[in-house]
Structure 1
């Protein structure tokens with residue numbers, strides 16, 4: 001069901017960016033942390049990531065001076081965080097950029113949790129004491145940081161990697177009645193109604209995959225001009241092949257769309273991966289949905305042009321996931337972010353309009369070179385899909401992530417014919433990467449570093465996806481296969497790794513490399529063995 005939000009003066013779209021620094025690691029060195037750069041790109045808001053949330057940087061002195069007493073390590077940490085945020089918010093304000101901050105809820109000081117002995121209950125937003133503490137947290141945050149324009153709230157997971165003096169918990173994050181509705185209602189009252197500040201409430205990993213749950217929340221919480229629901233353009237995580245979000249365009253609340261510009265499952269900007277065309281005009285997998293249930297929209301462009309609920313775009317220029325690869329040049333996330341930011345302000349224009357402006361204004365490419373660059377970028381989306389994703393749910397999309405390569409795994413019931421089609425897709429991907437590498441060599445970039453980055457990143461993608469293809473060919477052969485065929489695929493696998501590992505010596509702009517081992521992180525509640533262990537079994541087969 002579509003309906004309009006309450007009558008209100010039209011608001012400009014919220015065009016917001018966030019650099020999500022890896023939890024527990026040194027911060028990225030990135031131009032996207034400069035609000036002047038964001039303003040020039042078209043953004044009107046900057047979002048601080050989880051561990052820069054001002055909810056972590058209040059001392060609670062007004063309500064409980066024993067929480068962070070002067071001279072304590074906790075107080076020193078809080079004061080340093082607050083001083084950092086003061087400087088960053090002042091810089092945002094000077095650049096004409098609004099200040100938002102993402103924060104996990106429920107996070108409270110350890111001393112406060114221990115004092116009230118609520119270790120088991122403070123994650124329940126229906127508990128009276130939890131509600132009282134949340135009200136104090138919100139009031140104290142906006143009182144301490146008057147330049148803070150709004151909060152972005154996440155409840156699907158709780159991270160404490162860089163919050164040593166706080167405890168976190170959320171009970172029943174998927175439950176509309178017990179958690180989502182009472183928490184959202186409280187936040188709406190405290191932030192939007194009482195303080196006149198904006199609340200952006202994320203659906204991710206909470207009520208982003210169930211249209212029925214979304215409808216329950218939408219119906220139970222009254223709209224407010226300052227309340228926005230944030231939805232990823234696809235359901236679950238930022239994977240190609242995932243379903244277009246069925247909640248986009250539904251209900252009564254304005255919606256902002258989350259987009260990752262350097263995707264954690266697709267290289268993090270280490271190789272070309274242009275998302276503007278697919279996300280704005282329709283990804284290939286959404287033009288012909290694999291699932292029986294369809295969405296009201298199949299692209300963000302259609303949503304922005306046709307729905308009164310469109311409230312803007314929230315990009316992650318950098319970050320997401322864990323560890324590497326780490327890039328040395330920010331062209332690929334910059335291209336994605338610039339196109340999304342410009343489109344967000346003028347959604348009735350096509351994606352191609354903004355892409356061509358980037359090619360001519362930002363890269364200063366001649367018309368013929370701009371055409372080659374366009375073809376290279378469009379190929380990159382097709383190559384990424386065909387090189388690592390299933391055609392029709394034959395395997396999990398989690399078999400690679402971050403800087404790690406896991407063993408190929410297929411779902412039960414996958415047929416030999418489906419696997420043959422999958423291998424054909426892997427062949428298409430490598431062919432596309434080879435064409436992209438040739439295109440990169442043919443484009444005259446006025447900026448030498450940009451040209452070098454395009455050339456080395458295309459070869460990075462080519463050799464990495466050759467590794468993907470060889471691994472999947474081995475999987476289809478199985479260790480019971482023909483020894484000659486296994487030897488041939490192992491030789492291709494090893495050659496691809498040699499070419500891939502030689503890249504850093506060819507250019508200082510080459511991103512850090514993937515590792516030939518599996519992810520040490522749990523992958524959505526299950527573990528997958530590493531590609532090195534998987535391939536070693538094939539090596540054992542051909543040993544004399």
Structure 2
């Protein structure tokens with residue numbers, strides 16, 4: 001049975017005409033209310049102390065009339081409740097103990113010949129209070145122009161990619177909290193490089209950067225799903241610091257944390273993607289930009305009742321943080337361990353780490369971009385290398401311990417410098433040893449020369465090299481024999497040039513002379 005609730009204004013009008021000495025018939029014609037209803041309100045007014053010729057009703061008297069005569073339900077009997085009431089205990093057990101969904105409860109009731117509509121079942125359960133505490137919501141306060149933007153990801157649908165065939169394309173939608181102006185960026189994945197590329201396109205489209213960015217909880221930007229203390233990845237945090245905005249990750253599974261963008265992806269899917277014709281991802285992005293300007297930006301927003309693009313250009317664009325437009329070199333952060341060869345392994349390449357601050361076994365933070373690779377130890381920058389290709393190697397010889405530098409580097413010039421440090425004669429000996437077109441073939445002897453300096457002291461080695469060079473002897477093995485027999489201090493024998501060779505096997509010089517005439521058989 002239907003009923004009508006009389007408003008405060010209508011009650012006030014009935015009392016006003018009654019005090020003007022109008023009859024019930026006249027009041028009924030002017031207000032459209034029944035005579036019995038008018039009599040009821042007049043009787044209640046008299047009970048509240050109102051007099052026809054007295055003073056107007058006070059605020060308290062009007063409130064009492066409204067509350068005393070409020071209409072209510074007349075005990076309407078709902079047909080669905082009559083069917084479900086015999087199954088009340090069973091339904092309560094299914095919901096509270098077995099944790100079944102209402103769709104499953106409806107199926108179980110149908111199997112027991114209790115056919116009821118899903119909406120009737122849901123209303124019945126809601127009235128019984130078996131759903132627990134009903135969630136309520138409040139409208140979030142409006143933000144200031146340029147203060148906040150919300151970002152959400154969602155599937156748009158399948159599209160043909162010339163490079164890899166048919167693929168699932170996603171959309172990254174950014175909505176400004178004040179003007180509701182939005183920007184859609186289609187992409188194939190949510191890697192850090194993909195997201196930063198989309199954000200760079202967003203700031204270029206908007207001409208600035210908001211102060212706060214509420215972003216979706218995706219792995220490239222957020223480490224884990226901690227609802228109380230979300231932690232940003234090093235790569236995304238560094239990007240936020242570079243652009244000057246503060247990132248605030250939303251909780252996973254809580255769409256109310258970013259309500260202004262939550263329904264934006266379905267809107268973009270229906271109004272932009274479905275039915276569209278795209279020729280690759282680049283063409284889709286170009287069309288999405290035009291759609292944001294001509295369709296999404298020119299519609300009357302359902303909440304603000306204003307045009308987002310107009311509000312953005314008139315009130316919000318000037319409040320954004322400046323955007324310089326310079327491309328951002330996307331960093332890549334990793335943890336790496338220093339191996340026994342004093343190198344770390346990063347992106348299929350080797351990079352040396354200084355032995356003094358990073359001995360083998362130490363854990364380092366590695367930051368790589370398109371040009372440089374930086375090594376950090378406990379937050380301190382300890383080494384910078386040029387970025388190497390796959391399979392490459394960047395080695396600084398001074399990153400090794402001093403006693404291992406020469407052996408690991410294996411450089412002829414480095415061995416020359418080390419030899420010269422032991423003495424002038426040692427340096428000259430090394431220069432002659434490593435001279436020639438193939439110095440690499442004498443590296444082992446050069447290492448042997450350095451070890452002789454460690455074994456016999458540099459002064460003795462320098463004297464031995466001086467003695468060897470005086471007779472043009474460039475042989476490390478014989479040099480070692482000189483040192484072993486302590487011959488470096490002995491004077492070299494002087495052989496007179498005029499002294500005759502005395503030997504019983506000696507022959508005069510004319511024996512070795514060859515005449516210019518030969519016989520016919522070739523014999524002289």
Structure 3
């Protein structure tokens with residue numbers, strides 16, 4: 001069922017399943033969230049692996065690195081923006097950041113912003129230590145369920161991933177999880193189609209990794225077409241543009257640094273991911289890896305705020321871990337869980353907007369190893385109070401591949417992490433002394449008490465695919481594994497959920513203007529991918 005809403009430009013577009021006005025839908029979502037066991041934006045900050053003294057020492061060392069060593073390969077746009085304001089370009093070509101300048105940037109940095117969505121009822125506020133869970137990634141493969149082997153990820157898969165995330169309760173914001181490999185040779189076509197796939201598949205806010213700064217203006221034009229008026233996207237930017245503007249150790253990456261400058265100039269949220277790898281591109285001691293990664297991310301924060309004071313930035317400090325026996329990346333390690341939780345605490349200490357990665361696994365499939373690695377890293381960061389926790393739902397193989405079934409399984413895991421975060425409410429009513437007395441001198445159980453019925457949805461969270469049947473029921477039902485149950489859930493959603501979030505006339509206008517390669521046949525039932 002779809003409804004139509006009139007845009008500010010007067011045209012009509014379909015808004016999906018919900019009826020009524022935007023404000024009514026938004027109020028309905030807020031009221032509904034208040035009556036559930038978990039919700040977006042619950043407050044974290046309970047887990048603090050660093051002492052205040054530890055934070056001070058990491059902070060001081062990072063400022064030393066920026067002042068004494070600096071960042072290499074600064075692009076002309078950055079030099080023009082920051083050297084007149086106090087940064088120093090050395091004879092060695094390295095850009096150095098005086099301590100006072102960095103401290104000023106931290107002080108002027110924005111502490112909150114609204115994460116807009118194409119459907120305003122899905123808008124979220126990013127602030128304090130409130131936790132939001134997102135998908136993320138730049139994988140290049142899909143883990144095929146039938147063969148349990150990897151195949152290259154395709155554009156149609158991106159559309160499917162957006163549709164699946166659209167129905168996952170605990171994926172609060174959608175980040176592009178993989179690339180469309182068939183268009184990796186044409187980055188303009190790739191970026192336009194990745195944006196179109198997200199816009200078509202979900203009404204949640206979404207994030208894109210952008211290849212070059214030159215793609216941002218065309219994307220804004222596409223989003224304005226969707227909204228029905230030129231300039232509308234700048235008023236409600238529902239997509240964040242991101243990249244990795246630093247190559248560790250301590251060098252700017254040209255194209256992504258240009259994206260950083262462009263985004264800051266436009267006033268959009270700067271979404272950065274600085275991923276130094278301990279033992280490989282950062283020092284092996286976890287403290288040293290944090291010093292370097294903090295310095296690299298602070299350099300980006302300083303650049304953004306010297307270009308546009310107070311411009312919002314996701315402080316994407318992502319210290320990664322190496323298995324020192326091989327040098328390979330180990331995203332599911334206990335050290336990764338610890339480093340990211342400490343990073344979250346460090347960022348929150350300064351009131352910055354944290355963006356951290358979790359949910360990574362070194363397992364090549366969705367097995368027990370994937371389960372415990374994903375759960376431990378995600379829970380640690382959620383308890384630490386990460387703002388944008390990029391949980392990589394369904395990612396496997398050290399960020400190499402995406403499992404759709406894994407996305408469904410991880411949605412359950414993410415909900416449980418949020419339930420742990422919420423904690424236990426202790427009041428006269430929840431202490432339930434009267435209820436205990438009634439059960440003891442009455443029926444001898446609590447199953448039929450009104451309080452039990454009232455709390456079924458507000459106190460308890462239930463998994464979508466986690467199996468809580470009795471052993472007998474499970475055997476009678478065929479003895480399915482969680483992977484099999486998740487696959488059935490994926491088929492059900494992707495075989496039926498073909499939203500019309502883009503009004504047909506607008507869709508045609510977008511296709512006329514941009515090289516959209518996602519076939520309309522792949523965007524409706526009967527295409528044979530999931531319902532054949």
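The numbers here are math on the coordinates, done by the rules we state, and not lab data. Since the structure is predicted, the reported quantities are computational estimates derived from the model, not experimental observations. Cβ atoms are built from the backbone, for glycine too; each structure is taken alone.
Sorting 1, 2, 3 by relative contact order in percent (Cα under 8 Å, 6 or more apart) from high to low puts 3 first, with the largest value. Upon calculation of semi-axes √(5λ) of the Cα gyration tensor in Å from the atomic coordinates, which of the structures 1, 2, 3 produces 99, 26, 25? Only one of 1, 2, 3 returns 99, 26, 25 for semi-axes √(5λ) of the Cα gyration tensor in Å, namely 2.
Among candidates 1, 2, 3, the computation of FRET efficiency 1/(1 + (r/R0)^6) of positions 59 and 275 (r between Cβ atoms, R0 = 35 Å, to 0.05) that gave 0.95 used structure 3.
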